[in-house]
1. For the read-out distance in nm of label points 7 Å out along Cα→Cβ at positions 54 and 222, a value of 1.6 was computed from one structure; give its label from I, II.
2. Taking Rg and Dmax of the Cα atoms in Å from the coordinates of each of I, II, which one would give 18.2, 58?
3. Any idea which of I, II comes out highest on distance in nm of label points 7 Å out along Cα→Cβ at positions 126 and 158?
4. Given a computed value of 4.3 for distance in nm of label points 7 Å out along Cα→Cβ at positions 70 and 174, which structure among I, II does it belong to?
5. Given a computed value of 15 for relative contact order in percent (Cα under 8 Å, 6 or more apart), which structure among I, II does it belong to?
6. Quick check for you: by Rg/Rh (Cα atoms, Kirkwood Rh), for residues 62-189 alone, which of I, II is greatest?
7. Mean count of other Cβ atoms within 10 Å over residues 102-109 computed as 15.8: which structure among I, II?
8. helix-only ellipticity at 222 nm (-39500 (n - 2.57) for each DSSP H run of 4 or more, over all residues; to 500) was computed and gave -9000; which structure, I, II, did it come from?
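Derivation of every value follows stated rules applied to the coordinates shown; laboratory data play no part. The structure presented is a predicted model; accordingly, all values stated were derived computationally and were not measured. Cβ atoms are built from the backbone, for glycine too; each structure is taken alone.
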Structure I
Amino acid sequence: MPKPATIVHTDAIVLRSIDYGETSRIVTLFTRERGKIGVMAKGARSGKSRFGSTLEPLAHISVVIYFKPGRELQIISEASHVFTHDALRGSLERIETGLRMIELTSALLEPDEAHPEIFGLLAGCMTALENAPARTGNIWPFYQLRLATSLGFGPGFDGEKIKAMEAEMGVLNLKKGDISDHTEENYFPFHASRSALRAFAVLARAHLSDIVRMELSPQISIEVNNMVTAYLKFHVEDAYPNRSSKVFAQLAL
């Protein structure tokens, strides 16, 4: 017997929004209660729409959804802002980081699977991205590593071994996430400076409030970002998205 439809009240972060027909929108939401779901917002583009700007990507909203199990698109009837994130939208660097976070989230999460821990992580990073006065560049690698940990493939290094490293260069094992000062056979190595490896370790385990205060030189920041990207790509392969990075790279030309 089919399960009956229910009314779901939940927080959500808008991952994607596309026009549909003359007046509606199809929106991908990451909800606290139901995980990633697709919804139809009827009349969202009409002049008298009750949705306003709530269905734009990066919006953190409270929604009412008419949810029917097995249906490809659920029906959203109400939406209101929880956080508008106006300051985030005032900086290209912050917008890029925000869009890359929601793009990666959408790519790696399966539909209809609740991930309250990841929802809290994404919401927290978006708030930090908006409120941090500077050094927002640490948030993107931090988010990737914490998302990897929540999905079961986070790095597994020994912090004490990293502190004891004496060589100027070391190796990240892309498969295991271990860090050492030597290369072993079949080690899947990513070579990096000791400073970058230590920064990678901090980003993987420190609290977000400490991350936004951590200072990295431009050179180390680039090295760490390359390392984090290599680590994620090793584990998720072609699922790692790059649309946002390509768009912003063109804007930088």
Structure II
Amino acid sequence: MNQPDLINVIQHLLTDKITNISIIGFIAENLVTEILQEGESVLIKGISDEEWIYIFSKDENELRTLLAQLSNKDIYFASVEDWMIPIINETKKFEWTLSTIRWYLPDDVDVTDNKFISNPISTEDIGFILSQSKYRQFLTVRYLKERITRSISACIYEDNKLVAWGLTHDDGALGSLNVLDEYRGKKYGTEIVLSLIHQCRALGKIPFAQIEETNHKAIKLVTKLGFVQDRRVTWIKSAQ
């Protein structure tokens, strides 16, 4: 793959920036290993913790043509739109799926400054963060280390103890927000998200998050801050 091809693809994706916000973010932060294109549809493979497949398509026939070029070793699909799922399922048997709703913060929405000082997460806290995550089956030490060292993060300590934190995922989405139970009610979650928003905007990026529909607290938080609901997206692992 040569660099001009990737540049052209990025320009194509930018014509629908919100739809492709995850793909664009993933390309910016990870190694792209292959690009396939059929008409206006694009399939991109890249490596973070696994080799993930991202797809931009609005055409069922083009999508099927792209999927036909995959092998049995291509098993991880990211940010899949609802209409794509049954088409992928025609040739891939799913081992697991994780569905979320994407929320993004429009450029014209103002957010307040932080009241508390937040710091970047230290790699020394990775073990503790992993032990506290409800998504630990989808996370690894290596993945968290890469996210902390290569991108933005925020955390709050109280009495020399890590009590609240958040970071960005491999596509740039705000995530892994957690506040220890005994420290809830102090607005620490809001402070972490505010810090991530300001850091994200300082890099010229649109803050966005992908939240499970049952996570009502997180949805209430991003709604209060002005995030707008976009669409459902799903992560898939298929069987080899």
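1. II
2. Among I, II, the structure yielding 18.2, 58 for Rg and Dmax of the Cα atoms in Å is II.
3. I
4. I
5. I
6. I
7. Structure II accounts for this read-out.
8. II
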